[in-house]
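Listed next: structures, encoded as structure tokens.
Where a number appears in this text, it was derived from the coordinates with a stated rule and is not lab data. What you see is a predicted model; the values in this text were computed from it and never measured. Cβ atoms are built from the backbone, for glycine too; each structure is taken alone.
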Structure 1
Amino acid sequence: MIDIIKKYCNSLTAYSRYKTREVFVGDVPLGGNNPIRIQSMTTTDTMNTKATVEQSIRIIESGCDYIRITAPSLNEAKNLENIKKELRARGYNTPIIADIHFTPNAAETAARIVEKVRVNPGNYADRKKFQIIEYTDSAYNAELERIREKFVPLVKICKEYGTAMRIGTNHGSLSDRIMSRYGDTPLGMVESALEFARICEDYNYYNIVFSMKSSNPQVMVQAYRLLIQKMEEEGMNYPLHIGVTEAGDGEDGRIKSSVGIGTLLEDGIGDTIRVSLTEEPEYEVPVAISLANRYKERAPHQEIPSIDESPKSPFVYEKFSSFEVSGIGGETVPKVIADFSAAEVIDFKILKSVGLNYDAVTDKWNMNEMSCDLLYIGKNSLPFDAPNSIKIIHDFETWIQLNDKTKSFPFYKTIELYNNSSLKSFVLNFVEIKIQDVFGDSLQKIKNDPSVVFVITTSNKHGMAEQRRIFFELYKNQIKNPAIIKREYSNINKETLILYASTDFGALLIDGFGDGVWLKVEAVSTETNQYEFINRTLFGILQATRTRISKTEYIACPSCGRTLFDLVEITNKIRRQTEHLKGVKIAIMGCIVNGPGEMADADYGYVGSGVGKITLYRGKEIVKRSVPSEYAVKELINLIKEDGKWTEPS
């Protein structure tokens, strides 16, 4: 286990970049000691030179290091020369990357023109038919030889022209051959890429970048970690392009992207970033820059007790095993705590912002799937009875002054305070623990106390790693009290808070740690109600980590020159009519390349299959072909109704 962990990052406790080899993309190198590079992708028709150039300039001026342009056929690949020539004539020397699917001849042409080509090993030499085939070793090797014959010409051209190559695996487009042997797994993603890399190395071509993308951040993180382990086993150290594919738009897209990308960046993994949003591409770039910039001054930080091995595998999801205390922990979903300790007054209006709606006519509380579970009010008082299902938390010093101590529960800010107190709740006590507590004697007196829920906090600049270190120690010592992750931020704007919180909570949740989330923010800059925004963000993080599903999930590709309809418009139209369907996953894909494969684990798919034509999927099976676009959303809703998953919006 020690060797495995050391191979996926430099350290679990001390921040440092994972060192990869330097790869030149034109005159802008990545990997090695270079900064994390930023890229985005055009959404225009590649045959429209003027539009593609204009959009490329907007992307470049937003801060991009590389521009990616789709080349779905030979004609588009040839037109890259005109696009490049015009960009250079206008003074823009940003390297261009050609994005290739299915068409080796387009890749070979593009490799002679642009600085880098991206190929997807799942469809470069294969046509996916979703067939499971039992391969003998000899038959499997024969398939590899067939792939070699198709792929080697590109390798030779790239070597001759000094063109870089990204071997980019996507979770949803693994070939039938890989699926048959490795299944729909991170290992299958890794092996798919390594097969192509081994061919490159056979021809002494090393100008390679890897990516392991998925719309599921958990799968994406596991695949990159496993890739590093496998690379080290084979003596490889290629740079890594990281991103969550089909992340969607708005806050949800930013949250999902940050959960995946941020988790890797926390461990120093990643040489170039693309945030895939269903928005104009220049809006992706500031998000990626903000994520990358956070790590420019991460080191030095407060020292965290080192650990040579993780007590659990980083390559598979395993939930931290805790016992249940009054509905927290055990097999229950992570709980959301709303912090009203700084509120000047707590009234019905402010509670409505966290999903607790009081109806004075019926004298009843109405709640929904995104209503908080607990209220921390600190030293404040609640001038009315809260809903019976909502737990109230007071600071211990306030709680002991209450006449009726059965309607709320105490929060002890140190273990010593809890251990020395003669007054405790016999049902539920919240106790804050810090990194020093898990290595001292005080924890021994409280561990596995059946009434105690830990609140894990940190003030370390490398806070996620410190909190993870606490969880590691609890795990190692079989301390199974439920644990809530608490993070505090100050003087932060709304956009940055989404990215940082999604990273810090998400990186722990994605590894199975945390029975609840508690976010406290001072001076957040937001145009909306601060409490509503924080509550929505926390539920969004739980949704992105697949630890608590509270709303519809949209897997929407970010658009490109292959897209056959207006993705932003259609995504918003589908969202407006389906966003009340809790737990339903809908994929909205602009073309067949991002169709049945890239939809991964979606329940339903809406895929462009021609001009004005849509193909509808149930899972990965086609249900209706060539549906006129003006009727397609209605037909999608009818399909959901047929399956009994439709409910009328309230």
Structure 2
Amino acid sequence: MCGIFGILCFNGAVPEEKVLKRMGQLLKHRGPDAQKIELYRSGSLSCYLGANRLKVIDLSDNANMPITNEDGNIAAVFNGEIYNFESLRQEQKNRGHNFKTRSDSEVIPHAFEDTGEACFSLFEGMFAAAIWDGLNGRLILGRDRTGKKPLFYYYDGNYFVFASELKAVLSVPFVNKKINKKKLREYFSLGFTNGPETFYENIYELPPAASLAVASEELSHIEKYWNLEFSSGKDGSRYSFEEAGSSVKDIMNRAVSKRLTSDVPLGILLSGGIDSAIITGIAASHKKGKLNTFTLGFENEKSYDERVPARQLAKHFGTNHTELSAKITDISLLEELIRYYDVPCGDPSALPTYLICRLAKNNVTVALNGDGGDEAFAGYDRFKAALLAEKLPAAVFKAGGILAKFVPASTGYYSLKKRLQRFFAPGQLEAIERHRKWISVFEEGPLARLLKGRSFEKEHDILDIYLKKAEKLPLLHKLQYVNFMTYLPGDLNVKMDRMSMANSLETRSPFLDTEVLEFAAALPPEFKIKKGISKYILREAYKDMLPKKIIGGRKHGFGIPLAAWFNGELGEYFKGILVDTVPLCVEYLDLAYIKELFLEHRKGSKDRSKELWLILQFELWLRNF
């Protein structure tokens, strides 16, 4: 795992050495073990490639990047892991290539030498790579299929700048630092933003499963090399349910096994849910000696505390288990999150993710996690809710909305009142519009109030783009596809990458393995959700390996008791910087409406914790920006 960066210069332009060193310094948390910067030339082009390395495979300095082919005319830096590097390495040896390291990075320049930009489709794993093609005077960028590893770039005709994080791009003196106001609507609506545009004008993110070439002062079109295809639901399944259950176990076994390769200590981020439990069970069957597992919980907030089921799983699989109790005592952590995110951190679960990664780093350098299980096997409650809502008559929605008013309020994770209100609030809308309301933090009316009625150059709706592409799919697969193209790369992967790398911890996600994703997408919807049970195929396949309480457990996201915290210390912090003083966000947001939302939450009339979190993070980002 590494932080990569570089500058391609046209017309003989050359940046100062301190500019490149500053970029590397800002990425040191991603790779604290070594740093290397090299200059490559071709005609009037000068290409600087740099990498900060976190040593995981081949710990020798020979494996530091940039790394080249035999002739030195192709050089590469990359961030991530290529899990099939050993098979690629053998194939390349058979074609006459020589190797000087045992690292996975060395297969990249050789693969490019043999196949050009098609090389990215050969790599199985998580990666963001930059390749200098000295033979043709080109710089090529490529990114993994699900967008686990980030890659940002800026281009102004004289320079092309790229880096693993926005802060490194922004540190370059000639990069204009302007807020991209078009992203405000998307952020306050969804709680995250999608690329290729970022929160900064003229700085872009390379999309997942794509490559980009830069040569002769021109950018080529972004080329997609992979798409996830969901089954139509009408052509049946090539497997019986029993065959599918057997196949998923074989595929998951391979996905976990290939992610256990490491020359440094490895562990697992273990929650009380089925996904990380499966990962732990498979890993325990492969790993010699005891696994290290880590979990986090919240004192006095039982509905958010997964320490008990995680402890049971650790005992079940015989792991060395470490726990952490979290509470909002150090508000400064919120400001630290922003410094690693570089954009407003819309997902509150970033905080516990940061804490558990910090805990794990005390003992290991690599950690597996259960991310992607909900994406692949339809584990989100909103998927189940969408299928249920389609079957209910309008009268039920009307009665349900009335009933919800009389249910006692609660700040717990499984708050019945909150769930009923959210489910029935959209009424008898078309399924997609109902889903849009469920996933929105600020809907159109409140959003217009928050933004003072200004559109801020309203851009295309990211959900509509992918809904149109999935319009012929069955409802579940339509929602899965949109989630895969938006929430996964825009929120989930960003959170795990930034919070793990903030602690110099490499995290690996077996459920985001290409074979796993393609297998699950090809299954019919009823294999994934059946009789109101989510991830049905997984539960059936692993019922003999996992404790019954885990198999039958309710879905539990990795969240924090946000509503309760805004009634306490976090609320006082919010009040101090957004209510009692004039905040920086007043230039963009309606301060009177912010105060109204805050008072509603403090009085208990409505849970406004999600809205307040987005506003707080936006203000903290403006201060840091």
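For which of 1, 2 does semi-axes √(5λ) of the Cα gyration tensor in Å, for residues 178-377 alone, calculated from the coordinates, equal 33, 27, 18?
Details: 1: 41, 21, 19; 2: 33, 27, 18.
Checking each candidate, the match is 2.
Determine which structure produced the value 29, 17, 14 for semi-axes √(5λ) of the Cα gyration tensor in Å, for residues 490-601 alone, calculated from the coordinates; the candidates are 1, 2.
Numbers: 1: 29, 17, 14; 2: 41, 19, 16.
Source structure: 1.
For mean projected area of the Cα convex hull in nm², the calculated result is 27.2, so let me know which of 1, 2 that is. Please report the intermediate quantities before stating the final value.
Values: 1: 29.6; 2: 27.2.
Answer by label: 2.
Could you figure out which one of 1, 2 the value 18.1 for mean count of other Cβ atoms within 10 Å over residues 66-73 was computed from?
Value 18.1 for mean count of other Cβ atoms within 10 Å over residues 66-73 corresponds to 2 out of 1, 2.
Which structure, out of 1, 2, was distance in nm of label points 7 Å out along Cα→Cβ at positions 106 and 322 calculated from, if the result is 3.2? If you can, show how the numbers build up before the last one.
Values: 1: 4.9; 2: 3.2.
Clearly, the read-out refers to 2.
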